Every structure is written in C-alpha cells, then in structure tokens.
Structure I
C-alpha cells in the first residue's frame, strides 16, 4: 500500500472582497484539491454589507495582519485601486511572499519593476487573471509559445465592450440601450469609460506583449481608441459591408526586427475567428510562422470566470510554478515601431479630417449634409500625433485589417 503523500497547504492572505474577491472566496471553498485556504481578508471598510457570508474573524482592515502573519504563504490581491495594488504586491515580494494578482492597470504600469522585484527577492508573482478573464493566455505564451516564431497575438480582450457590440450587431439594439443593459447585468460599471475607451484592452495588451515578444511598451506610447464615439451611421456602414465592428487589441511582428501594437475598433469579416466571439466572451488568436493560427475562447467578464483564473494561479503556485520571462533574455528582441501604414475608416462631420490628417491614399469617400466618411491609408504614428483631432465628438475611427491578409484567403 502506497503511503499517502500530504500536500503542502497554501494559507492565503486575500486583499479585496469586491466582485472578484467574492468570486474567489466561493471557488476556493469548492476546490478541495487546491489544498488552499483563506486565512485572512483585508478590506477597506469592515462595516460594508457584502453579498456573501464571510466569517467575521477572517476580516481585517489592517494590512499588517496579513503581511506579519507567519503562516500566510501566498497573497491574492484583487483590489480596485491601482496604487494600493502596487503597495500590496511590492510589499509582499520584498517580504518573500508570492503574489497572485488580477490588477491589470497596476501590472501594466509597473511590470518592469515587478519583474525586477521577483528576481531580486526570488519570489514569484502570477497574474493570468489580469488578461482575458478565464483564458490562460499568459501561461500559454510563457510555456507553449516560448520561442521567436510567434508573429501575432490579436483578439477581443474586453468582455464589457464586446457584450455591447454583440447586442448592437446580433440583436439590433441601439448603442445606448446595449450599454444600459450591460450596466444592469454587471458587465459594465456605472462609469463604463475604462471598458469602452479601450483602456482595459490596452493594459491587457501591454502585459501580453511582454510574454509574447519579451518587450515592455509603456501604455502611454500605444495608440488606443475605443467605441464610445460609435454612431448609428458607423453601424449601418458595417452592416452594408457584411461585417461587424469589434474592439480589437493586437501586437504584430511586421519584420524580424520590429513589431507594432494598438487597440482600435475593427471591421471584422465572417471568415475571422473573432467574428463569432459574442456577448461577454473574449477570443484570442495566436499566429506563428509554422503553426499559422490558434484560437482561445472564454468568458472575459464576471467575478467567477476571473476567480477561476486566480484559482488556477494558486494551484500553479502549489506546484512551484513561476514565470521565467525567457523572451526578455533573447539577444535579438524586436523593437517597437509606429512607422506602419494602416487602412482606416474615419467618420466625421464638422471636423476637417481630410485637411487635418496626413492621409496617404484615399480608397473611398462619401460626403453628405448629414455626415461624411473616408477610407484611407495613414501611418500609425500620425494617428498618435493627431489624437486630439480624432477625439473630436463628431469623429469615429475603425481599422481595416491589413496584416496577414494574404494568409487568410
């Protein structure tokens, strides 16, 4: 008879008990093989009513009750404040306590420092939950795609905006009604700016790029445009062309030496994998030189899907897993460039788009008393330079796919 091998127990200090924190509290209770338990939960307001029944002795509002507890050997951080998330994660790493985090904003802004702290203190930090909810993008890029044959990572990284656009294109709802429904169902916040402006997708893309290509690009250097200015005329144009508008984030190698990245609405045709990614789901296409395209699909919004990804990271720590950031040590890493030409659709009325933007080649143009649009080529760097023009209330821009079209026919 084989002796029973006793698994080590993970004693968790949990920071945050909002939607994701409550979801994690539920899933960890069901996961008996995780050999993990929540020892303390640090919250900002002890008196705040909560949607779950949590033993009062688990709660504290003093972070030191977690950091100074010698039995706690893992920190799970799911707070909404990026500055607080940074203090929690950096303090834990300096104390030699591994961290699991879902705070995409904090990670995208501080990833070089977080990597340095992990190496300096020989302590792991895992954060698959920060990118694409339940889809294990980071770990796949770290392990399966741990080579330089990767060409592109592209997809729908925000479930809230995708839900809104799905209601518009698949159910015939107007944008305002779709946004209101997303807020009622909890897919979008009362202030939905973070999701519909593209910022959520941007921060996820910055994190993904480090693991895809080994290069960190600051969020402020990446062109990001959301769906908050979308108009009925843009939706009508897409329907006439037989396509859908999706909010798409992508990082693409344009040569062996250079890559580019951006977040924009995109006209997606029925032949693309992400065309059928609807509601609050995310979809990610990974393309390589030798394996063409591979597709991952899963829920990208909601407490339980994100909590399940956090649980996966907890289980990974049970087995000693950590990110190695191997691609950051490659000798010939590609350099970030915005000197690439995109083909875009720009709708406008009073703003003089043809006069203000350095359009290279006009492929289609429509002028009327009610509104105008132009389909033209423009350098990505020029979109960044003229961002103020694109932010005018009468302007909307969408990308038309140019990369790898020869391989998609």
Structure II
C-alpha cells in the first residue's frame, strides 16, 4: 500500500492546475490551526484546496490525498502516508510540509491521525468533508482548540461571474444587460462548478444534478444512517422541495404521508430533516420567536429546477432562496416572522437584529403596501433604522425602505 501512496503523492506533484480561481472566502495558508473546509459534495472544496496549493512555492512540500480514491480500499494504515512521502523525499523537514486531506470523513479514526500530525509533525493541515455533523462533532472534541472551520457552499453569483470571466459592470447599459442575462442562467443552473461548465447542455446539466442529488440521498443519508425505507425519505425530500420558502409543519407532513399509505413515525421525519441538513442538501429557517414550524431552503437552485416543476415557474421563491443563501454565506443568523404579517428574513449579527428583508419578484401598487407593512412591523419591534425589499429589477425607495434589484443585492450587500 505504501507504494500506492508514493504513486499518488508523486503524481500529484506533477499535476497541472488549470482553471483554479480564488473564491470569496479567505482561507489562511499559515495559521498553525487545522483548517476544515465543510460543505456539500461538488461545491468546490477540492478546487479551493488546489488554489491554496498554488500559493505554495515548492509543490514537493505538499501531501494531497483524496480519500474517495477507490484505489485506497480499507487495508492500510495512516502512517503509510508519512512513510511513503519520506521515502520519496528523505531530506524533507516535515514541519514545512502541507497536508491536504480531501473528504476525510470517508476514513475511520481520522481525527487521531490529524491530531498526531498537528502535535508532532506539522501545523499546516487542511481537511475537507461533506458532513457538517460528523466533522463538527470530531472537531469540537478531538480537535478542540486546534481547528478553524469554513463552510464552503456552491458558487455565489459573484463567484459564478468570475468563474465565467464575466466583468462586473452594473453601470453601463451593456454591462447591466450581461449581468441580468448571467443572473437568469445562474437561477436556472445553480452554483455547482461542474454543472456550470455544462450549463448550455440541458441533458448533461440535469444528469449531473440528479447524480449529485442521488449521491447525497443514498450514499450520504441512506447508507450512513441505515435507513430501511428510502421511498419515504425520497417522498419527504420531494415535499420539502415543492414547498421551498413556505412554512412547513412536520406534524402535518406526518399526517399526510400516513393518510396516503406511507408508514413513517414523526421522530423519523425529524431525523430525516437533521440528516438533510447534515449533508448540506438544504437548510431550515426558524421563526424568530421559536416554535415547531420552520421554512426550508435548497442548497442550490440547480436542485430546485430538477425537483419541482411547480417551483420552476415561481421566480419569486427562487429569488427568495438566493437571498437566503447569500445571507448564509455572509455568516448572519437568519430568522423569519409570521404573526399577522410576514417578514421573509430577520437577520442578526452578534445576537442583535440588524436588518429586515422582504423578497418578491416585482412590486406593484397592489402588493407594495403589504411588503412594506411587514418591514415596518419588524423595524418598530426591534428599533431598526434599516429595511430592505429585494425584487428582480426595480430600484427605488419608499418610506425610508430601500427597494433594490436582486443582482445589486447579490453583488453589493455585505
């Protein structure tokens, strides 16, 4: 097995890095902490590692192992990685070596190995994983005080433009037209880098998205959590995706499923929701005052397009999903409110409410008062000076509330 590790390490040192671009998230190369990049499969964690590697002057100071490599199997020891590297480079000082371990959650007892490297060999350790609970649990116990975690989601709209080498120009008529055209494609395609490369071929694009979804559903949820009835899980996921941005009730879903002949316990549905968040298939949004109900948002708009025919025609809910993801990338604590009025997003920073946001496709005289009323109620309740309504293209202000187009929000809001 050591010979295979030598081959893997040496082959990587001969690798040519093409199309590797900087992401918006800033990852320190020298922190003396274990850096954990956590996010859904195919979201660009590996290429973010590649970008960091291109910043290292001597590629031979890098050990990169992809633990999803089918050649590895199960009959090997972690120490063989170190031994293989030292046989290739016997004079190397391991304290100067950078360790990059991709999808490390695929191995057992990885945390002990990583902790040993950090304690005795090198402080330059980078790991990725596609399970938020598994990695966060291990990081908070075995790696306590030694790790920094970063959530890596599919490309934001700004990253999408960079990925496609599209200049961000919202001033000129042509520049704004290019941005809006790109935004329409982004809403349909989503932000998975591999899908974007094939966005002009609808058949390939849909096949890739379905493959990603099935991997999350069956490998990451059904196999990992030993779920016996995958049909119930699939039905539950379909219900969530067909009700994106709507308030959902597990109790109501439980009653509906059982009345339609799908036998499942209420506890199982709550567990399924946890698993779906664990593998980054989507996220819950809780009401600011608590309660059992919540909203659900997809990890990527590409999934929305293949999971819901009804949703594909509802651009307002697609926009709302994009706004949620942008706020999440910025690290805000996000809530909603529904109490005689509705406010789509109430955002907190350092446990203080700092803004209230409504989302719609377009505003007319019939609905603008309703949208503004929801903002005003939240502003009064939390003594806010800020309020924002996001729509697809309109740009104006009313009653001290800014109404801005989606592209401006995605490119400028911080």
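Just so it is clear, none of the values below were taken in a lab; they were calculated from the coordinates. Keep in mind the model is a prediction, meaning the values are calculated, not measured. Cβ atoms are built from the backbone, for glycine too; each structure is taken alone.
Taking distance in nm of label points 7 Å out along Cα→Cβ at positions 131 and 275 from the coordinates of each of I, II, which one would give 2.7?
Numbers: I: 2.7; II: 1.2.
The read-out was computed on structure I.
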> One of I, II was used to calculate helix-only ellipticity at 222 nm (-39500 (n - 2.57) for each DSSP H run of 4 or more, over all residues; to 500), giving -9500; which?
Replying inline: I
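Consider the structures I, II: one of them gives 4.1 for distance in nm of label points 7 Å out along Cα→Cβ at positions 139 and 339 as calculated from the coordinates. Say which.
Working through the options, I get structure I.
For the read-out relative contact order in percent (Cα under 8 Å, 6 or more apart), a value of 13 was computed from one structure; give its label from I, II.
Values: I: 17; II: 13.
So the calculation was done on II.
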